[in-house]
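Engineer: Given below, in the form of C-alpha cells, are the structures.
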Structure I
C-alpha cells in the first residue's frame, strides 16, 4: 500500500503530466488559428487551464504532506516541431497526447490505490483528461465529416 510519503514521487509525476502537456505547450507556441477554428482554439485553452488547475491541486497536496514539489524542467523536445503550425493540423497530435496522458494517469491511479486522498485526486484528473479527449475527438469527427461532405460535393 502506498502511504503519504511513498505517494510523493507518483504525485510529482502526475503534476508534470498536467503541466507539460501539448495543450499547455501551445499556450506558448501560439499556433496559427484560422477564424473557423476559433472554437478549437478555445477548447485547447480550456484544456490547458484545467490541466494547470489540476496541477495546482496536486502541488498543494504534495505541499500539505511536506513533500518536495519536483517540477519537470521543460516541455518535451518533440513539441518544438509543432511551433507556428496550423492548430487544425495539430489536432491529431493533441488527441495522441491526450491518449498518452490518460494511459499514464490510469497507471498512476493504480499506483495510488492504497492512498485514498491521492487516489481520489488522480481519479478526478483521469475523468477530466477523458473529458478533454472526448472534446478533441468531437472536433476531429466534425472535421472528418466536413471533409467527407466536401469530397462528395466535388
Structure II
C-alpha cells in the first residue's frame, strides 16, 4: 500500500467540500488506513485557507469553526506516541528549511512555474517523509505550480480532482 504526502491544497479537501474531496476522503477513510504525511506547515495553511474560503463563500463562522476544530482534533490525534496516528507530521526543522532553500536555488527557473517558498517547504517535507518511508510516497497536491516541480525530485504526483 502506498503512503501519501498531502500538501495543504489537497488535505483541505478532507474538511471543506470541493473538487477532489471524494478522492481525498476515500484515501483518508480507507481501511486499513494508509500512512498520510503532512508538513507542520499545514497547521497554519489549512486554517488560513478555511478562513479565506469561508470569507469568500460567505460561510457562517460557526461552520468554519467546526471545520477548523475537526482539523485541529485530527492534529491532536497525530502525535507520534499514538499507535495509529491520523497523520505523520513532518516538523519544520532547520534541516527541512535548508533543504527547502536548496530546492529554491535548484528550481528557481522551472518552466512554466518557478518553485515558491512555501511550496519548497512542502516539497522538502515530502522528501523527508520519503526518506523515512520504506515504500512509495505519492505526493498529493491540487497546486499545479507545485505539481510541475514534484516529478523533478523523483516523486509521483496525484491531483485529487483528476486521480
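Nothing in this text is a laboratory measurement; each read-out follows from the coordinates by a stated rule. Bear in mind the structure is a predicted one, so any value in this text is a computation, not a measurement.
Engineer: Taking relative contact order in percent (Cα under 8 Å, 6 or more apart) as the quantity of interest, name the structure among I, II where it is greatest.
Structural biologist: Comparing I, II, the top value of relative contact order in percent (Cα under 8 Å, 6 or more apart) belongs to I.
Engineer: Of structures I, II, which gives -25000 when helix-only ellipticity at 222 nm (-39500 (n - 2.57) for each DSSP H run of 4 or more, over all residues; to 500) is computed from the coordinates? List each step's numbers first, then the result.
Structural biologist: Working: I: -25000; II: -15000.
It must be structure I, since only it matches.
Engineer: Work out the source of 13.7 here, i.e. which of I, II gives that when Kirkwood radius over Cα pairs in Å, for residues 65-120 alone is computed.
Structural biologist: II
Engineer: I have 1.16 for Cα Rg over 2.2 N^0.38 Å, calculated from one of the structures I, II. Which structure is it? Don't skip to the answer; put the middle values down first.
Structural biologist: On the way: I: 1.16; II: 1.01.
Traced to structure I.
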